[in-house]
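Structures for review follow.
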Structure I
Amino acid sequence: MVVAAARADEPSWELSGNGALQTRTFVQDPLWSGQGAGGTQLSLSGDLELRWRNENDTQRASLIPFGRWDDSDEARTHVDLREAYWAYQDGNVEILVGADKVFWGVTESVHLVDIINQKDLVEDIDQEDKLGQPMVNLALQQDWGLLNFYALPYFRKRTFPGPEGRFRPPLPVDSDNAVFESGSEETHADFALRYSHYLGDVDVGVYYFRGTSREPRLQFAGDGKSLIPHYAQIDQIGLDLQCTREA
């Protein structure tokens with residue numbers, strides 16, 4: 001990690017990063033046709049985090065590119081901008097423009113209300129990894145709570161392991177031929193509105209989302225040799241609550 005420090009009256013920069021070598025070992029042979037026969041899967045990954053704030057703390061920016069190379073699954077070799085945004089704050093109002101990651105929820109293992117970002121399933125099957133989502137986020141902080149409005153101008157398709165991948169369904173998922181209910185496909189304009197606050201020991205969040213579902217429905221291709229993702233248009237209302245008492 002490399003950190004660049006500055007005085008309080010100067011712009012601040014922070015630079016950090018990491019790299020990793022990952023090994024997956026499978027003790028059983030693959031079940032499905034096309035999967036790699038080798039029992040060991042190697043990959044290299046890394047990211048770089050560059051963050052900036054101006055001298056009076058009214059502006060900030062973040063750039064986090066991520067990449068992975070995998071020796072067995074071509075679909076798992078990919079790059080992504082997890083974050084790439086600029087934000088400006090004036091009093092109780094903040095506007096953010098660019099790509100960001102947003103988390104809605106608490107500590108649940110399946111994040112049903114966490115709908116802004118697309119899942120990155122080539123990273124892991126636990127659905128904890130996210131792709132960066134292009135957005136404009138307007139936030140208003142008041143005594144009565146935090147109100148966020150999200151304009152989402154571009155949709156990102158879910159990533160799936162390729163035919164050689166071990167963590168995949170019996171038929172590979174053909175993301176290149178995904179089907180959209182909206183004729184605008186990836187350029188359909190989605191939006192979301194969320195209110196969050198706390199009442200004593202209870203944290204509460206309520207939201208409304210309208211746009212392209214991040215959760216595709218998988219359909220059989222015409223030749224029956226693959227699965228085709230279908231992305232529907234949805235309206236979704238959600239609520240998350242957390243009550244914290246002592247420990």
Structure II
Amino acid sequence: MAVHKEEQLYEPIKAFFTAKGYEIKGEVNHCDLVGVHVETNEVIIVEMKKTFNLALLLQGVERLRLGASVYLAVERNRKKSGAINQRFGDLAELCRRLGVGLLTVTFYVTKAPVVELLCSPDEAPQRSNRPSKGKRLLYEFKERSGDYNVGGSHARKLVTAYRERALRIANALQQLEQASPSQLVKHTGVRQAGNIIRDNHYQWFVKLNRGVYALSEEGHQALKEYEAVIAGWT
């Protein structure tokens with residue numbers, strides 16, 4: 001069940017925090033919902049939107065300047081499984097890194113709305129840095145001899161470090177007509193030439209005899225497709 005107005009989120013969220021000991025009031029100094037805990041005097045602010053968007057995020061960051069615990073609240077519509085606003089695991093991690101909480105409200109036809117607290121304002125990020133992936137990123141960067149891809153492109157094939165090595169081998173085979181892996185290592189400087197040509201990931205190579213390889217038809221086509229890359233080497 002989808003809500004028509006964000007104000008429909010108010011009553012379920014008010015009931016959620018009231019049950020936790022907060023006195024709740026709506027639209028206080030342009031804040032959608034403000035609560036004060038009856039025992040600790042902790043102040044909370046909740047900003048609501050039908051869907052998670054940049055405007056809501058910026059609004060929440062702005063509210064942090066008021067010194068209160070800030071929550072963002074959106075509807076959780078289970079029918080929109082493919083929508084960007086349904087990536088709640090990623091959104092919760094983003095909120096943790098910004099120091100704001102995240103609530104979702106799911107509405108049903110036959111029962112009361114359900115409020116879920118996905119993260120609190122004081123939660124530490126759950127996803128730590130990954131040094132191993134950082135090393136692979138730097139390795140891939142250094143292993144590419146040039147900038148052969150357009151940032152933001154998705155439809156075209158990327159020239160990775162692996163593809164560049166395979167292209168160097170294919171280019172050498174076109175010149176030599178046939179060669180052994182050891183000859184290709186000397187000719188191209190690609191130490192992994194033996195593994196690449198045996199794996200034949202792109203089907204660019206054919207085995208003529210034991211330890212002797214040549215360029216396949218797919219390999220000839222690849223050299224034409226990436227001739228701009230190869231031209232940059234010379």
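Observations on the model:
- Read-out mean count of other Cβ atoms within 10 Å over residues 118-125, computed value 18.6, structure in I, II: I
- Among I, II, which structure scores highest (criterion: distance in nm of label points 7 Å out along Cα→Cβ at positions 54 and 206): II
- Answer label among I, II for the case where helix-only ellipticity at 222 nm (-39500 (n - 2.57) for each DSSP H run of 4 or more, over all residues; to 500), calculated from the coordinates, equals 0: I
- Test item: percent of Cα pairs over 30 Å apart calculated as 39, pick one of I, II: I
- Answer label among I, II for the case where percent of Cα pairs over 20 Å apart, for residues 102-165 alone, calculated from the coordinates, equals 40: I
Bear in mind these aren't lab numbers, they're just calculated from the coordinates by the rules spelled out. Note that this is a predicted model, so its numbers are computed, not measured. Cβ atoms are built from the backbone, for glycine too; each structure is taken alone.
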